[in-house]
Structure P
Amino acid sequence: MQTHSHSADDEIVSSEACKILQVDRATLLRWVSDGQVAATRKLPGRTGAFLFRRGDIQQLANKRAADKAEATA
């Protein structure tokens, strides 16, 4: 069985970023538009997908979890 180890430098698509962040696509795209999340690139075409660096998304998810834990403490 082949396994793939994830690297912080891996590029991931919006759907995977949404799963990690536990937000819907509209929220992620709004964050990109507002400059709160940086996409590594946008694929060609009018509706081309955004790609994100896995490490950046995981770091944001960790920060959100810490902020949420602090707010409920």
Structure Q
Amino acid sequence: MNNNINLTKLREAREKKGLSLAQVAKYLDMSKSSVWFHEQNRVAIPANVLFEVCKLYGITPNDLMLTEKGGGAA
């Protein structure tokens, strides 16, 4: 799993953009369940997918980095 990335922030960013799992899955050409598994950190997210998702959500991978206390970057 991704030890330095808070992937649950992906769900928060998706919801903030008003996007559904289906919309993101279509954009990434993958299943809704794959997107969900990435958001839940049950399946490692490939770097190229992470960058595409960040681009779609208007965030950077750095926005997903964990702090020492386990939260997202400020």
Structure R
Amino acid sequence: MVEAGATPKPASCEACGRDGKICADHEHSSGAFRGWLCADCNLTLGKMSDNAAWLRSLADYLERPNEAPKPTP
């Protein structure tokens, strides 16, 4: 298991690249350190229960063509 102290804290998020508050991310089942994320990315992983399939589905949703009918004025 890699400890957070063994890996230098970067200035930016390892997932999105943004600067800001960087925190240590860990795997919830084992407590193992995974890397350094900004608060937004860390919270997003938590809200999605660290489920990669859900995150991929959400990205697919964002990238799909907008097929919803446009509201009429």
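Table for the structure above
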item	result
Computed 6.5 for mean projected area of the Cα convex hull in nm² - originating structure among P, Q, R	P
helix-only ellipticity at 222 nm (-39500 (n - 2.57) for each DSSP H run of 4 or more, over all residues; to 500) from the coordinates reads -8500; which among P, Q, R	R
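Read-outs throughout are calculated quantities, based only on the coordinates presented, and are distinct from any laboratory measurement. Remember, it's a predicted structure, so these values are computed and weren't measured experimentally.
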